[in-house]
Structure 1
Amino acid sequence: MEVQTRGFNMAIDPEQQEPRLLWGEPMSVEDYLRLNLKSISIKYQYIDGRVYAMSGGSAAHDRISFNVRAAIDINFLSGPCTVFGSDMQVLVGRKPNGQPQYYYPDVTVSCDVSDRRRDNRLIVSPRIVVEVLSPSTEDIDRNTKLDAYKACPTIQEIILISQFAQHVEVYRRDEEDGTIWSDAVYGPSMEVELRSIDVDITIEEIYKGIDFTEPLEN
């Protein structure tokens with residue numbers, strides 16, 4: 001599904017005095033960072049010099065994100081790695097012109113102890129990023145964001161998860177040649193390998209509580 005962008009003007013919520021932007025507004029890095037600090041209820045991603053407001057997800061999207069985070073987190077009773085949810089901003093890297101990219105993945109794993117500080121607001125060393133695909137954002141997740149994730153030197157694995165079928169894709173960076181990526185697809189009754197953290201999670205864990213026999217509303 002192609003993602004449509006449209007221009008718009010900044011507006012201020014009269015009750016909360018919160019800046020609100022729509023999809024794809026061009027903005028400088030400095031203005032984006034100020035916007036993000038002022039925003040109360042809306043999170044904004046910064047992609048290729050444009051700001052994208054993150055809309056609310058479905059119940060399935062929320063459940064899958066929670067399941068993945070919980071399944072990974074149980075393996076981190078000790079050690080440096082930490083799993084984060086979608087509230088944590090991630091610095092994915094910088095484009096050749098120096099422009100930073102700020103995303104909010106559905107799940108992020110970092111094994112850098114500085115990222116787990118209690119007062120930390122920005123993950124700078126992501127190792128794994130997870131995106132639960134939605135119809136409105138799948139195009140940008142599979143193209144612009146996937147390319148940016150692959151360009152981030154600390155990211156070793158990228159996980160894309162369907163919320164409409166038991167289908168998980170994992171992109172892995174080659175251990176010897178970091179410029180080479182491979183991909184694997186996992187389906188029903190399989191275990192998803194997260195090699196960079198030596199963790200396996202089952203498809204059943206990822207889709208726990210999701211009933212695919214229940215008809216969707218038109």
Structure 2
Amino acid sequence: MMKRLVFMSGLLFAVMLASPVFAADGKALVGSNKCGSCHQMSGPAVTTIAEIMKRKAPDLFYSGNKFNKEWLVGYIQAPTTIRPAGTVYLNNIKVEGDTDVVANVPKCASKLSAGDAGAVADYLMTLKEDMPTGTAKIGKFKKAKAKSFMFKGEACNACHVDPRKGGGISCPTFEGIGTRLNPDWLYSFLKNPQHWDPKVWMAKRDFEEKDLQLMVNYLSSLK
């Protein structure tokens with residue numbers, strides 16, 4: 001019995017020692033793969049339109065607030081299209097006659113192995129800003145009411161594509177958003193988008209608490 005306790009204590013100690021190294025490996029991989037050449041890896045967020053127009057990819061310095069780790073691990077191995085018209089819509093359109101056509105949208109080149117993706121995701125989850133937790137109250141909600149509020153009342157699909165409703169392409173897709181984003185971050189962003197990105201296209205609205213929870217529940221249900 002004593003030998004087993006000693007072995008388990010030694011194993012626990014080894015794991016504790018290894019954890020910071022694993023996180024450091026993820027940071028090193030972010031550097032060696034030049035993620036910072038497209039993503040802003042440290043805050044604060046830019047505050048001018050001129051800086052926004054130079055943005056190549058979303059900021060990651062609050063990725064630990066924003067994303068679900070399991071989604072990050074999968075995405076880093078095989079990136080998918082989240083922003084149909086690119087990070088900055090105006091940089092990726094050309095005019096053909098009277099129509100704006102999306103062209104030459106750059107794609108994320110990340111194709112890491114499962115092990116490296118896990119290490120990078122672990123590191124990205126350490127990048128956090130101050131944010132209250134437990135704000136999103138996920139539970140039963142009326143889907144029809146949520147759709148009516150978001151698409152008829154707020155016209156969210158003028159900019160975002162919804163897998164069931166269609167929509168615009170100038171902002172991130174709603175498809176899979178419940179798998180991708182942390183509900184508490186969704187709540188915070190919907191309440192005040194400019195807290196996270198001072199020049200984000202989305203306007204700040206004074207939503208009532210019940211409507212915030214309704215939207216967060218609907219978006220979180222889109223897996």
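Numbers for the structure displayed
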item: Origin of the derived value 1.6 (distance in nm of label points 7 Å out along Cα→Cβ at positions 31 and 63; candidates 1, 2); result: 2
item: For -12000 (helix-only ellipticity at 222 nm (-39500 (n - 2.57) for each DSSP H run of 4 or more, over all residues; to 500), calculated) the corresponding structure among 1, 2; result: 2
item: Structure responsible for 23, with relative contact order in percent (Cα under 8 Å, 6 or more apart) calculated and labels 1, 2 on offer; result: 2
item: Test item: log10 I(q)/I(0) by the Debye sum over Cα atoms at q = 0.16, 0.17, 0.18, 0.27 Å⁻¹, for residues 127-174 alone calculated as -0.62, -0.68, -0.73, -0.93, pick one of 1, 2; result: 2
item: Comparison of 1, 2 by distance in nm of label points 7 Å out along Cα→Cβ at positions 103 and 191 - largest value held by; result: 2
item: Winner on distance in nm of label points 7 Å out along Cα→Cβ at positions 119 and 207 once structures 1, 2 are ranked, highest first; result: 1
item: For percent of Cα pairs over 31 Å apart computed as 21, the structure of 1, 2 it came from; result: 1
item: Origin of the value 4.7, where mean projected area of the Cα convex hull in nm², for residues 87-150 alone was derived from one of 1, 2; result: 1
item: FRET efficiency 1/(1 + (r/R0)^6) of positions 79 and 183 (r between Cβ atoms, R0 = 30 Å, to 0.05) from the coordinates reads 0.65; which among 1, 2; result: 1
item: If distance in nm of label points 7 Å out along Cα→Cβ at positions 47 and 143 is computed and equals 1.0, the structure in 1, 2; result: 1
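Computed from the coordinates by the stated procedures, all read-outs in this text should not be read as laboratory data. A quick note: this is a predicted structure, and the numbers were derived from the prediction, not measured. Cβ atoms are built from the backbone, for glycine too; each structure is taken alone.
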